[in-house]
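Read-outs throughout are calculated quantities, based only on the coordinates presented, and are distinct from any laboratory measurement. None of these values were measured; they are calculated from a predicted model. Cβ atoms are built from the backbone, for glycine too; each structure is taken alone.
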Structure 1
Amino acid sequence: MTTPPLTTGAPPPPVAPDLVTTAPRPAIPGRSRGEPPRLRALDGLRLLAALMVAAYHFGGRNGEISQAWGGSPAHQFPTAAPLFAYGCLGVQIFFVISGFVICLSGWGRTLRAFTASRISRLYPAYWAAILLVTAVFALPWVAYKALPPSEVLTNLTMLQQPLGVDRVLGVCWTLWAEMRFYALFALCVVLPGATRGRVVLFCAGWTLAAALAQAAHQPFLDTVLMPEYAPFFIGGVGLYLLHRYGARDPIAWAIVLVSWLIGQHYAVAGLWHAPSADAFSYRSTAGIIAVVTLGFALVAAVALGKLRWANWRWLTVAGALTYPFYLVHEHLGWVVVRALHHGIGLPSYATLLLTVALMLLLAWVLHRFVERPLTPVLRRSIDPRR
């Protein structure tokens, strides 16, 4: 996540119904035609998912963060660490949100416009984060090593994982999953033109193909179809169908239900382990299923208008900060935790809260001085007609 890294604050331009689907789009209560409301509650969910991931990175696992704390986070947060360990499921919630938002933003767009929106949304903050983390890690008093220049340059493409290059940002594996989802959606839905039938067929076909890929044990099929992440993206697409066509759509509900059933299976299979005294923490099966279910339920609440009351303007700002915060919080957080906890001697919880606050402040700087000026320039360079 990862969420992944998408906004719903500025809806795509209105599209004539006959260009989108064979039947006019049903009216949704409280919505004027052609002007979807800003789904600020979804922005809030994105920030919540990012904070879950941050809690996991700072207090829910061992690794480099143990070096920053000077010991296992389990000793710093004896009560909270077992809960922080569930924070990694924020990535699955990001993927559900991404499925919803990509279907919303891609509906009625040309392939070129869709590509321009995704590239201009992802890359400016990502490039800045790559360069910033590399520069900080190159400082002589920082305890973490920067990657060689060649690998840093390769990371700028966002294709380092399939190329077998080390990652500058630990969280960027989720961006590789997002890119594959964008490619599948663009080829199967955006290119031929989004209709309800095509989106339903896309969801059903990907679900079946991902299950077959799992059974085939072919690395190429696993890479393309992502069996372990597909149900979360597909579930988000199904939730958007509920948002667009209403709660009485049994096919959309079937897509969501099947995606939840398969998604919880992969979450448990990937994150559950038998109780062990040597493990950092223990996630119960019930806890994993509960967090996955809560993620689906919260996005469903947004889709069905149950959170329409959460329409505060600050949520739009929160949504804008989510992506840059997600990019920079982990690695730069190590440096800040070490400086605050060891250098200044702040208590653990104060260090955690101040580190998150500083990463949010840095996210605002990146959004204000990198994303806002560069995103429209990059979008227009790819799609001048806009």
Structure 2
Amino acid sequence: MSTTPSINQEVIQKPMGLKKRYVYTIGGAHLLNDLMTVGIIPVLLPLYKQAFNLTYTQTGLIVLISYLTSSVMQPLFGYLTDKKPKPWALAFGVFITGLGLGLTGYASNYYMLLLFVAISGLGSGIFHPESNRGVYLASYSERGKAQAIYQVGGNLGQSLGALILPLFILSVGLHGMWVFLLLAVVSVFLTIWMLPWYKEQLQTSVKLKKKLSGQNNYFGISMLLIAVILRSWVQIGVAGFLPFYLHEKGMALEKADLFTFLFLGAGALSTYIGGRMSDRIRRKGILVWSLVLSIPFSILIPYAEGIWSVVVIFLLGFTILSSFAVTVVYGQMLLPNNLSMASGLMIGFGVGAGGIGASFMGALSDSYGVGFVMHLFTYFILLAIVFTLLVPDDRKLGN
């Protein structure tokens, strides 16, 4: 490999540190975006199911449509923005997300509901690749920390989505979805002020990219992507189907949704810790151990009761989601020539494939019951460990 400095090495040589003002702003926009997609869609499923008299399979399809448009499309948006960045996506991507979600409260039939969910998802798909580039440009040598702050924003959005249902939406019904139209407007004012800085950074990054000598590692990114997909099946499976499982066991829906908040909230905490650690220790080690340590808790999910169920759910979220920020930085190291596409693969396609898993798990729930799905998570984790072990060691990537 050429010894010419890569873009990462050029950035590290700069004396400037993390630009917290911009990283936290983008993280705040990420919070709003993921609250209105990954966070709220799974916990809205019982209301959608009741309002439109849906089967579990049809309910799972709502998640599938959301994730296909918001997440699976991200690598394509990332590829396009790698060629020509779109600064406006920072300000208006989340606006489209909130607009589509707000309109779902006024859908007159199931197919219109799917259309509005798709519009909301496309806004999210547009936002993520460009926002990840913004975080990268503001991170300099603290890439793990910057990505952790950004991802914690998203994870907090997901966990807060689980609170909005019992605190607000259940009391007013789907017509209360107008609140997301308001959040869409707020998101524009949150981010539009930083566009001049972002455009300036893009001009600098174009000059640095001309000196880029890193080589894309397509085998490594493929192995990492499969592991992330399997991890997302566990994440979406717990967030989307655990409330159904607990409700069938006699727990009130409002209380069951709080377990989803607990799971995702624990993940938000560990995402920050894992990201900070990744600037100092092996990223591959964090990936492997986050999966290994989650196995006993995934086994105990169907059996834990009372206070032990709270402990198990918290520790499962804390362990398995601790590598969330790490996988994005790892993906960018494996695809140094396509940074936005790398983040689109890790956050978008990898996590979005959880929607495919949700559809699959919905069909299994119709046939065998939700309890059957609760026993699958451990197998997904074991497979993820196998593929993670095949990913090249980050210490040998040289960027």
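Computing distance in nm of label points 7 Å out along Cα→Cβ at positions 52 and 340 for each of 1, 2, which one ends up highest?
Working: 1: 2.3; 2: 3.1.
Once distance in nm of label points 7 Å out along Cα→Cβ at positions 52 and 340 is worked out for each structure, 2 has the highest.
For structures 1, 2, calculate distance in nm of label points 7 Å out along Cα→Cβ at positions 92 and 268 and state which one comes out highest. Each step should come with its number before you reach the end.
Numbers: 1: 1.0; 2: 2.9.
Evaluating distance in nm of label points 7 Å out along Cα→Cβ at positions 92 and 268 on every structure, the highest lands on 2.
Quick check: -24000 is what I get for helix-only ellipticity at 222 nm (-39500 (n - 2.57) for each DSSP H run of 4 or more, over all residues; to 500), calculated from one of 1, 2. Which structure matches?
Values: 1: -20500; 2: -24000.
Only structure 2 yields this read-out.
On FRET efficiency 1/(1 + (r/R0)^6) of positions 100 and 148 (r between Cβ atoms, R0 = 35 Å, to 0.05), which of the structures labelled 1, 2 is highest? Walk me through the numbers before you get to the answer.
Values: 1: 0.35; 2: 0.80.
When FRET efficiency 1/(1 + (r/R0)^6) of positions 100 and 148 (r between Cβ atoms, R0 = 35 Å, to 0.05) is calculated for 1, 2, structure 2 comes out on top.
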